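Next come the structures, one after another.
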Structure 1
Amino acid sequence: MQLRYAFRLDPAPGQRIALARAFGCARVVYNDAIAARERARAAGEAFPTAAVLSRTLVTEGKKTRERHWLSEVSAVVLQQALRDAESAYRNFFASLKGERRGPKPGAPRFKSRKDRRQAIRFTANARWKITEAGWLSLPKIGEVRIRWSRSLPSVPSSVTVIKDAAGRYFASFVVETDPAADAGRMPASDQAVGIDLGLTHFAVLSDGTKIDSPRFLRRAEKKLKKVQRELSRRQKGSKNREKARLKVARAHARVADARREFHHQLSTQLIRENQTVVVEDLAVGGLARTRLARSVHDAGWSQFVTMLAYKAARYGRTLVRVGRFEPTSQVCSACGHHDGPKPLQVREWTCPACGTVHDRDHNAAKNIKAAGLAVTACGAQVRPGPVPAQRGEAGSHGIRTGAGAA
């Protein structure tokens, strides 16, 4: 299974300039590829192939006065930018044909130097390496100090250098994990658990455990308002406005890092203790358009379930998703009586058939577990399919050193 391990980088001032040059060159080549294909589309011609774009935009472009500075960065970075453009078009057309699941992406757009995330990728043929001293050696950039929080499970196949909106640099390695070694790291378990995700409590488990919602965004609102107000008072285009923008970005990054760390620790704990984990397939996109939108985004349910999915696939556990239309809050988990829908303010109710007093969330968690076990018992396909390498898998971040996702 492929995973991404991300670690903080501390480039020197000269290396920051070299990285900015590499980000810019990759962005220009990507935009040139988009422009070339758009010109072909407007003229009714066939799209130029990747080989043609590589020859005209990179090889021949380096010989022109307008693009001679492309030779100042690694050629692999430019080739990977062309691959990204090709992949963007492939995903776009696959979505139009209905061959690609998930939200439909828009047509590939031009990248801007003001985009909050800049990235370049080095594959094996770029001859990058990790030195004996533990530094990351990149072509035409040099040896960059890296903050290791744990060792890599295997030799990485590629590394992506990322600069986020807060001005932080990361190295994201793609590694292959050993299924046998991963399975050996998890203790044997025959337990199953149902999880009811919510806002009052982040999660209520079928065994009655209630996990409080940290509400990271709500707790940071006072500081966020202060730095946002400071940003709004700065003159556009000034250096002080850029400093204020970085303060806002760093404040949001601290919130996101804390939430991600919480999700990693909780998801790892649930996967370690249970063989089968059952969750409800919530319509997060729809809930995020209601009056509860801020609280829904603050909880980060989608990120949490995604972590459960790839960790279950990695460690040989089973993750079952129960349909969102299953009446888990309306059915008595003791006798099965369907008592009908209830408003959100009703947190406890008594079953009219058997007289059992239910906590709304605990009852829902038990029903979710029962529905998931029924799916596994009937032999339905419940294991997730191939899971792509996760961008946010572990590593050193801005708040804590170390990973919460073992």
Structure 2
Amino acid sequence: MHDLLLRGGRPWTPGRPLETADIAISGGRITAIGPNLTGTATESIDLAGALVLPGLVDSHCHLDKTMYGGPWVPNSGGLTLQGRIANGEGRRDELGLPSADYAANLLGAMISGGTAHVRSHIDIDPEVGLRGVDAVRAAAARYSDRVDVQLVAFPQGGLLTRPGTDKLLEAALADGVEVIGGLDPAGYDRNANGQLDLIFGLAEKYGARIDIHLHDRAALGAWQYDLIIERTRATGLSGRVTISHAYAMGELAPGEQRRIAESLAEAGVSMVTCAVGDAPVVPVRLLHEVGATLALGNDGIRDLWTPYGDGDMLRRIMTVAFRDRLVSDPEIELALAAGTYGGAQVLGLTDYGLTAGAAADLFTVSAETPAAAVVSVAPRTLVLKRGRVVARHGVLVEN
């Protein structure tokens, strides 16, 4: 007896051909996938040939900063990193940030678009303290049965240059925040080894993952990649360290790109790219070729850094594919894999995917191929989280 039987869909797994199959779900998990499954079910849904994709994974966003669903706020942050940081910190109290309501608004939009997992960086500094952690946790609690949210304790305004921030980051980890973040150890804190000492030390102490924003460009960025790779090897944190943005990776000479990509794969260090503005995108083909993990995220969404964004990870996957000139169907599917399976690896999910035993987190679209779904940003027709329908045709289903 199945809880739910999805009939006649076309489940997608990277590297496998699309074939029509049924999906049986019980206890929130996929119990079988195959043609013409037998057995009765409490509920049966005819997918009529729809493409079935695993739940999207937003591996890099900032729920604490968003003003999604609120009044329009003209952007006044400018284009520099320092200007945006100062603007975000200077206006957050005026605008009621961080806000659990705005974060919940954005999570609702993400869920309706098929996102099943989110990693959110939360600003922590002596002025805001842990208010962002509290706000995002409150927002996530409203949708705890529809999306999983992993938090990063993030020193947006600097770590070594901001006395007291280190103690707050440790307090967040002691309170259960899963990931320790960093920000341009060389370019912003001006002390790469000092910041990395602190971050890796806290990760080892609390069993946390690491996710470092690295905007530094050219040789300065590449040098820090090597530092992070070396520390990952030395600490045995393979598979638990991520470099976000990694702009330099998209602009280095091909030989240097390949050297770093191979080192990333060997050390188990991931990268996340967001295709923000005109910033370089991490080379998708190369990381796939060498076996390095790549994930994607929306970054800032309707906040004091940017007025753009809607939380739709399928649109972000399309943007990355477009920006990296992925044009053949297999290449476009590499971006889709990064926004799904790559994100699952970065977040450390062990029960992800369209396979028996995995959590039944999935969505359906009417599209001929996965590449067509990405390019058209196909409307989501059905979204499931842990085997329960949570959205239909872009609208959340009430409990």
Q) Thinking of 1, 2, which structure, once helix-only ellipticity at 222 nm (-39500 (n - 2.57) for each DSSP H run of 4 or more, over all residues; to 500) is computed, gives back -10000? A) 2
Q: Taking -0.57, -0.64 as the value of log10 I(q)/I(0) by the Debye sum over Cα atoms at q = 0.12, 0.13 Å⁻¹, for residues 201-320 alone derived from one of the structures shown (1, 2), identify that structure.
A: 1
Q) A value of 29.8 was computed for mean count of other Cβ atoms within 10 Å over residues 57-64; which of 1, 2 is the source structure? A) 2
**Q.** Structures 1, 2, by FRET efficiency 1/(1 + (r/R0)^6) of positions 1 and 105 (r between Cβ atoms, R0 = 30 Å, to 0.05): label with the highest value
**A.** 1
Q. One of 1, 2 was used to compute distance in nm of label points 7 Å out along Cα→Cβ at positions 73 and 345, and the answer was 5.7. Which one was it?
A. 1
(Q) Between 1, 2, which one scores greatest on Rg/Rh (Cα atoms, Kirkwood Rh)? (A) 1
Q. Cα Rg over 2.2 N^0.38 Å, for residues 41-160 alone was computed and gave 1.25; which structure, 1, 2, did it come from?
A. 2
Q: Could you figure out which one of 1, 2 the value 14.6, 42 for Rg and Dmax of the Cα atoms in Å, for residues 97-208 alone was computed from?
A: 2
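Readers should treat all values here as calculations from the given coordinates under stated rules, not as data from a laboratory. The shown structure was predicted, so the numbers you read here are calculated from the model rather than taken from an experiment. Cβ atoms are built from the backbone, for glycine too; each structure is taken alone.
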